[in-house]
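Each in structure tokens, the structures are laid out below.
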Structure 1
Amino acid sequence: MTIIEDPPADLQTPSGHMRTYTFRPGNEGRYPGVVLFSEIFQVTQPVRRIAATLAGNGYLVAVPEIFHELVAAPGTVIGYDAAALGNQCKIDKPVASYDSDARAALDYLATHAQCTGRLGTMGICIGGHLAARCAMQPDVSAAACFYATDIHKRSLGKGMNDDTLDRLKEIKGELLMIFGRQDPHIPTDGRRVIYDALAAAEINFTWHEFNAQHAFMRDEGHRYDPQLAQMCFGMVFTLFARQLGSNQPAAPRMDKSGC
């Protein structure tokens, strides 16, 4: 399937315009919408390739810049050697702004001409946490959260005292939670906190832990595990097919004779 990247859209949010990138299948028709949340580095080339993979499998994908109000200009990508900047942005931004950004991205997809109206989300690193919070929105039917940071420490956003663990019961869709056992950002006891909170909230979720490092989905650098990434994409597409349904092909064109 061909993949089209549309010109960037600047979505209005309470904290300013949010540059958002749209990837979609080239075939005519309507597709389930997926909000993809990035790492702290914003929309890097690996994130773009993840978005293209989702679009190539039949999803309309919106990728917002998660620190749009804090970085110098739309289109800013934070270098891997500037992780301190990304981590500072992570705790400078109010949690309410993360949530309103998610709502803006969902509304953008829901009103897109090529969206079926079924909505899901996926995220990596901080994006995994944001995907979990996005799933608290009532119209999100599925969320794939990869090595979601800071949930167990309640340390997302300004004040570093987020309420994600307390609000898990608001999630009505299905969650896919994936972690690496060698990830220092979410150690064993931290993963246990998250698992127990999900279980207590009686969320519909599946849980997978692999012998992998943080950022094993990022197809740059020594931590990338291509075989595991391929396996995990399969899990994501199984979840999305089950909860979001499939594309709706365009009506067949008719010639002038009506045939």
Structure 2
Amino acid sequence: MEGMIHSIETFGTVDGPGIRYVVFVKGCPMRCQYCHNPDTWEMAGGTKMTVEEILEDYDKYKPFLKDGGLTVTGGEPMLQLDFLTELFEGAKKKGIHTCLDTSGITFRREPADTLAKYDRLMASTDLIMLDIKHIDPKGHMELTGQPCDNIFDFLQYMDEKGKDIRIRHVVVPGITLNDEYLDRLGYFLGGFTHVKQLEVLPYHTMGKAKYEKMGIDYVLKDTPDATQQQAADAKKIIIEGMKRKRQEMKDAGLI
């Protein structure tokens, strides 16, 4: 099976545990205002690669991928669900750790055959990194152009499946760098027992040049970068919200 690929990174250190082989796929329904890969939005312009070609290329770098594995990101990987599943199944046959970096936006529980496809994908996925863009539904729509319902349901689904989940959240000054939103996000995340890790990333403008090159208006051009300290402080607020929720669940005998 073929997938539409944007690019491949052979020494990834920020897309899952260890040193990783990272496949960036094409296509994404989200239009996040701070996206630094707008060149992955459209399916056109990519390179078709088969599952076999990717896994053969992975083998060339295997000695260097210490404690790592294969990560698929994008774009939105689950937009090419069948290809992604076949790739992960092929990787597991070779003993490769698989990591999915997703927004969860494509997830649907119905019809039943669609859910069965997600069940099959989860069976060959070791780790999910879920990007939660905004906890507030209206804010999410403004920031990404898409509703958040399917994303939150995907988180619930993964928790039901017992999959290890790493949450990623970007703090953007004037948008998500907000104590109320951060506390709400933490309280929400505290209800999911399989959320194992939390990454809070500071917003940056490094992708701005791509927008200029592509002739796309960069909506956040007047928004300053967030600092590492702001991200660290935001993470503390989220964790406190998680702890409060889990204490409530514990007091209620739910965990």
Structure 3
Amino acid sequence: MIQETVSIPRPASPNIDEVLDEFLREQRLRLKRAVLSHYESVIDLLQQHLNGYAYESLSKPESALFDKHYNAKGEDHREFCQLFGPDKIVGNLGMFLGYFMIRKVMAGATLKRAAGTVTKRLSKWLAEKGYTSNEAAAAGQERGADAARDLPKAERAAKILFDAADAVPVNPNELADENYLEFDHFTLGKVEPGKLWLDVYEGGRTRLLGPITAPKKATDLVQEGWEISCGLGRVRGKWRIIEMGNIYP
């Protein structure tokens, strides 16, 4: 049996850590301390995200490089940001903003808004320095602008829906199967003032479930196409959110 051989690339120079340090050094020359602290926090979180998750998108040769150094002991151990270059940053901003900042970070609206602003600025800077293409930077800037606008809205809406779900006088364990949709991730298929509809996969196809009664101040914040993690119960003939997680723009 012929065993496939993989040519392992060399670690990048400069690597992601070095480039992000360069970015922060330049920001320290132009930003006030309060704003700079948000930049530093967001860049630290971005490095955590890249080190923890970005390896999943690597090619086979890149995975071999990562495995070799990540699994090494002592001084030979390297994290993702110490192995790969700035070309890996922009392509991972979608997961950073759309998943990591929502699911993994206990942050308020201010830091989530800052995550969008900082990544938008970072994307532009990477292109100016020649670390990424103008096309990639434009996509990163768009993601950052969207996140700065939508992440705080999603957080506020999730908090409103959580409080509303907590106030529903029902125990999910006491509901009949036909009156309970267990906790899962769904897409908001339709939004109206005070009402939501979810795309639910059943019997091999997707159908629109609703209307689901919800506070108008929450439905005013969300958009069709956003993701929501929740559980539903039919209470007195009406579907309600009775378990609430997160909202993902």
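Looking at structures 1, 2, 3, which one was helix-only ellipticity at 222 nm (-39500 (n - 2.57) for each DSSP H run of 4 or more, over all residues; to 500) calculated from, given that it came out as -12000? The structure behind it is 2. If distance in nm of label points 7 Å out along Cα→Cβ at positions 171 and 203 comes out at 0.2 when worked out from the coordinates, which of 1, 2, 3 was used? Computed on structure 1.
Which structure, out of 1, 2, 3, was mean count of other Cβ atoms within 10 Å over residues 59-66 calculated from, if the result is 15.2? Kindly include the intermediate steps, with their values, before the conclusion.
Values: 1: 26.5; 2: 12.2; 3: 15.2.
Structure 3 accounts for this read-out.
Every read-out reported here was derived from the displayed coordinates using simple, explicitly stated rules and does not represent laboratory data. Keep in mind it's a predicted model, so treat the numbers as computed, not measured. Cβ atoms are built from the backbone, for glycine too; each structure is taken alone.
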